[in-house]
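Derivation of every value follows stated rules applied to the coordinates shown; laboratory data play no part. Computed from a predicted structure; not experimentally measured. Cβ atoms are built from the backbone, for glycine too; each structure is taken alone.
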Structure 1
Amino acid sequence: MTLRHFLRPKWLLTHLLVIFLVALMMSLSMWQFRRLDERKTFNVSLRANTTQAIVPIKDLALSLPSDLNDIQWRRVVVRGTFRPSAEVTIFNRSQDGTAGVDAATPLDFAIDGKSYAVIVDRGFVPLATPMPKPPSGEVEVLGRIRLSQERRVGSLSDAATGVLTEVQHLDVKRLSGQTQMNAQQTVLPYYLDLLESPQITSGLPAQVTDPKTDNGAHLSYAIQWILFSLCAVAAWVILVKRAMRASKPTSTDAA
């Protein structure tokens, strides 16, 4: 069998298919390695910010960094009053394998005589469970700074205009207009996960779960794609060897 045999249309298609599959699987492997690097970077930032000392919200409200990622996951304490009339329900939440909703409630407070509000994710309740009302009067909240939630590819989007009472994502910028009580009030450009409050003693809403700090399965997925590409190459080699053996003359043919 000559090289020309492997340049026939059938074999050319086989070669191209193998090359395409190997290129695709190696690209997927590289993508998983990039995801792993991103996860490691995220974990470094997460650990750095979650271990910083708890500070009054004033420290992270009056002088915001140019990149809000620098303060995400920081813990702050704020004293204020919940405003349940502007509460928003966040649908499609899941916690500990249970489907449910979160409650996002503005907390009004003052800094140096000026009015502020921050949206607080009070936590999770399972579906068909009534959402407990926030405590009335002044409360003290220990919260974790979070940035706006972005819509993932394929997920539902919220209406771009109008007052929302139910949302798919906690988009602070989108909700700021309806959260602002008056023109003099400043709505902070981040929200808080409620961690603790002496005034809240019930088990619900359940605290939002802490972020995961492991590296996920990206490394194993990357290795799997490499193994799959090697399998494709091995299958091609086997096909070529079989074709070459089949083309060799047998002893009967020689006679």
Structure 2
Amino acid sequence: MRGLKDKVVVITGAASGIGKASALRFAEEGAHVVVADFADGSATVREVEAKGVKSIYVQTDVTSIDSARAMIAKAIEVFGRVDVLINNAGITKDAMMKKMAKESFDAVIAVNLTGVFNCTSAALPSMLENKSGVVLTTSSIVGLFGNIGQTNYAASKWGVIGMTKSWAKEMAKNGLRFNCVAPGFIGTDMVRKIPAEVLQEKIIVKIPAGRLGEPEEVAAAFAFLASDDAQFINGTVLSVDGACTI
């Protein structure tokens, strides 16, 4: 992708899954990567650095504004700037609405929605000063269409779309871009632990493409949206779902 070499990319939730795949993809494009996660991201750092770029791990609790600010401060201390922020950290605590505890709703909103606000808020001063920056956020097809048993998750993933569109309108004139990627059913380690018959009969049957997506395919969408090839794309949602949303 044009324009990604030597860029500094901060990715939350980068210890595993889509976040890790994104870290490796940006490394392949020549970008330096800050692996931010509450879980240990040291293994991801080693894999990223094996591709010939620099990487650091910063333990981050995205629900804490102080932790988000410390994450960005560390990135700037080590690399001098932040060019791209990928808000990817997320959790689920599923339940039918009639059984969903307030604590489960609050926990998902704290990570998936407030966490995106915290990290973006922390990155903005530097990006605005540099008059350059890209913020990408992982939404979901659940955020676009809802899903049974996922009131909290759907609310959070719809909410980040609204924030993204608002930020794009506010700061396009400052040289900043904000976009979302909305994955469908992706073959992360967690999904692949589902029994094969359940996976086929309950999930894959709903995908017109006839298969799960791969984390690397979502990572490719992030790389495109962060690149110079996407300079006029701002405030949009790119679905990566094998035609689930048609």
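Side notes on the structure shown:
- Each of 1, 2 could give mean count of other Cβ atoms within 10 Å over residues 13-20, but the derived value 12.9 comes from 1.
- Once FRET efficiency 1/(1 + (r/R0)^6) of positions 5 and 205 (r between Cβ atoms, R0 = 35 Å, to 0.05) is evaluated on every structure in 1, 2, the highest one turns out to be 2.
- For 20 (relative contact order in percent (Cα under 8 Å, 6 or more apart), calculated) the corresponding structure among 1, 2: 2
- Between structures 1, 2, the calculation of mean count of other Cβ atoms within 10 Å over residues 53-60 yields its largest number for 2.
- Largest in distance in nm of label points 7 Å out along Cα→Cβ at positions 29 and 133 among the labelled structures 1, 2 is structure 1.
- Given 18.0 for Kirkwood radius over Cα pairs in Å, calculated: source structure among 1, 2: 2
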